[in-house]
Structures are given as C-alpha cells and as structure tokens.
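> So, here's a batch of structures to check.
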Structure P
Amino acid sequence: MRRAAAGRTMQHREAAHYILNQVRATVDNVGDAEVARLLDLMVKAKSVVVFGRGRSGFVGRGFVVRLLHIGIPAYFVGETVSPPVHEDDVVVLLSGSGETFSVVVTAQTAKRLGTKIVSITGSPDSTLAKASDLTILLRAPTGDRQRALAPLGTLYEDACAVFLDGVVAELMHAKGATEESMRARHATLE
C-alpha cells in the first residue's frame, strides 16, 4: 500500500477494488428470469416512470436518460414535465432499504392507479418489495469492511447503476437501437 504524505496508508485502490468486486457479485446474483420479466414489462409499457431518492435518485435519473436515448418514453417522478401515470405504464422504484418513505408512498400510489411496479432493492422483505409486481434483489454485503471501504449505500447504488446499464444493453437489442441511433436522440443543448 502507498503511504499518504501524513504517513497514513492510502486505501483508495483497496476500496475501488472492493467496490468493483462486490458490485460484480451483487449483479451476478440477479436471475435471468427476473431480467426477462423486467424487459417484458418495460417493452410493453406505454412509458417507464422511475423514482428514487438521494444517490438512488441520481442512478434513476441516469437510467431515464438512457431510456430516452433508446426511444422509450421515460420520466422521473417529480419533474414538472412528467405526465400522469396510467395502468399501461410501468413504475421502477429504487431503494436499497426498501423503506425510503417517499419511494414507498410512490409505490402505494402507483398500486392504487393499477400500474405495474418494479422495485430494485436490497431488502426482499421490505415494504417496497411487498408492494411490487416484480422485485429485483441487489443484496450487497454488510460488515466492518463494507463500512470502512464502501459506506452507507455505496454498494447498492453502484450495483444498481451497473445493473441498469446492463438492462440498457438488453433494451437496445430488443428495440433495435444502436449507439448511432441513440446519439441522434442525445441532448444538443447542454
């Protein structure tokens, strides 16, 4: 290990390698059947509505952008341009704990509207998972090493981003999208 100027051992490489390895293991635990069901729901939906809070929200916003690049109508809950949700939409909710208040309330509201709900969570017994039609479980490890190298929800959030990027590749194939066709839908005013 390298030493910092103050004599402290540098941990950034160890942390990065730990995170990469744990994200790979977490994503590898998602079954193909669940992914196939997710893809089916998304391809058949009139639009995809995504929501998460905090860093999960950042992940969700990035996913919405990629869906738009593919040509799939997609929205993030709470944006002023988001249309009403209908029963022919699918709502994708992100919460590591599955107990984030605003995400759970969104699931309950979507359920009352008759919308299909997909949760991506680290907790199979959570309120969010129980309210969902499909739960994608991204269960990351916990413990002293995780707390020291990947605190709070880092492993879930990073695994969620990587998992959803993998879903993007599947959706590209399903919709016949290419990087070139996606580039044509990329923002021109930034």
Structure Q
Amino acid sequence: MRRSALLALPLAAALFGAIVAPAQAAPTELTCQGVGVDPSAQVRYRSQIFIDAPLRTVWQVQTDIARWPSWQQPVTSAKRLDPGPLHRHSQFRWTTPVPATPAGPATTLVITSTVQQLRPYQCVRWTGPADGTGLHIDGTHVWTFTPVAGGVLVRTEETHTGPQVDANVPLATQFLGQGLEAWLKDLKTAAESR
C-alpha cells in the first residue's frame, strides 16, 4: 500500500531510461502466489520499470522497510512492527503527506500494511488501511520481480477503495499513478546506486 495509499504524490513521472507501462496497458492483474489486487476496486494503477541491478539488490532495497525514508522523499517515516526478514504476516507502519484536493484538506496518511503473500525475490503482496484527517483508504499492493537480461523487471499494481477515493475515481487514480511512478523511479535510482 504505500504512498500509494497515497493520493499522495503529485509528482510527474519522468523516468529516464526506464520502461514504464501504465495500468491501462495491462490486460490482466499482477499476482503473488495466485492472489492479486482488489478486483472490485475502481481506483487501480499498474506500472513497471527496468532496473539495471542484481535481483538481490532490488529485493533488499524494496523490502528493507525501515530505510524507505532514506530513498523515497514522500515517505516521512517507516517502521517494521515485527523483527527479522519480511515474511507473511509481517506488519509495518509508514507515513506520507497528501496534498489538499477538492475532496479534502492536506493531511498525513498513517498506513499500516500487512504482508499477505510473499515469495522471496519473486513477489510480495500487502494490504492495509491508510488514515488521515478526512481520508480513509483500504489498499492492496502487489509487486513482482523478474530477472531479465541486464537486470530486473519490476512490476507493481495497486488498488484503493474508500469513500473519498471512490467519490472521485479519476483524481484518485491520477494521484495513485503519480505516486507509483515516483516510487518506481526512486527504487531504480536507489538500487542502481548500490
């Protein structure tokens, strides 16, 4: 769920040297261990990026939750709620700002994510609520990691439901897309710099 829970980042996606394909181009949903995003959600976005780094590096950057704020500016805090490597039922809490929109005031989302499915170095799927002043989102987020020639193809798909996002699906989808594109770009930069 992430900044994605994230009506958050109104950052334009300027992906330099990246492969990006928005949700609309994808015919089927992504899955982790056969489970995907919320099929009933109206707010959904999918994208992908090529990262020129070893799979182990990409996985470690993405799953080291406590370090997210060091490479994702919109993540203002992140904390694991259990010890050890990320695993099924792991939980983490993180925060991200959300700008004012016609639907509500600027706020900070507090997101509590729970890993529902995980296959190390292949995929992870988490769900959870994101709450801020005047805003509640239930999110489902899937990530897949596929070794390809020269690096890793990272794909992500996320859905949101909730009264505020369901009230303005185009705006909510725009913010979700901007957040995911920025996250992918930041992941690429962080992994390729290691």
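No value in this document is a laboratory result; all are computed from the given coordinates. Only a predicted model underlies this, so the values are computations on that prediction, with no experimental measurement involved. Cβ atoms are built from the backbone, for glycine too; each structure is taken alone.
> Once volume of the Cα convex hull per residue in Å³ is calculated for all of P, Q, which comes out largest? Don't jump to the answer; show the numbers that get you there.
Values: P: 151; Q: 104.
Between P, Q, the highest calculated value is found for P.
> Tell me which of P, Q gives -16000 when you compute helix-only ellipticity at 222 nm (-39500 (n - 2.57) for each DSSP H run of 4 or more, over all residues; to 500).
Only one of P, Q returns -16000 for helix-only ellipticity at 222 nm (-39500 (n - 2.57) for each DSSP H run of 4 or more, over all residues; to 500), namely P.
> The value 16.1 for mean count of other Cβ atoms within 10 Å over residues 40-47 was derived from one model only; which of P, Q is it? Before the final figure, lay out the partial values.
Details: P: 16.1; Q: 20.0.
So the calculation was done on P.
> Can you tell which of P, Q yields 34 when relative contact order in percent (Cα under 8 Å, 6 or more apart) is derived from it? Walk me through the intermediate numbers first.
Numbers: P: 25; Q: 34.
Considering all the candidates, the number was obtained from Q.
> Let me ask something else about it. Going by distance in nm of label points 7 Å out along Cα→Cβ at positions 128 and 176, which of structures P, Q comes out largest? Please report the intermediate quantities before stating the final value.
On the way: P: 3.5; Q: 1.8.
Structure P comes out on top.
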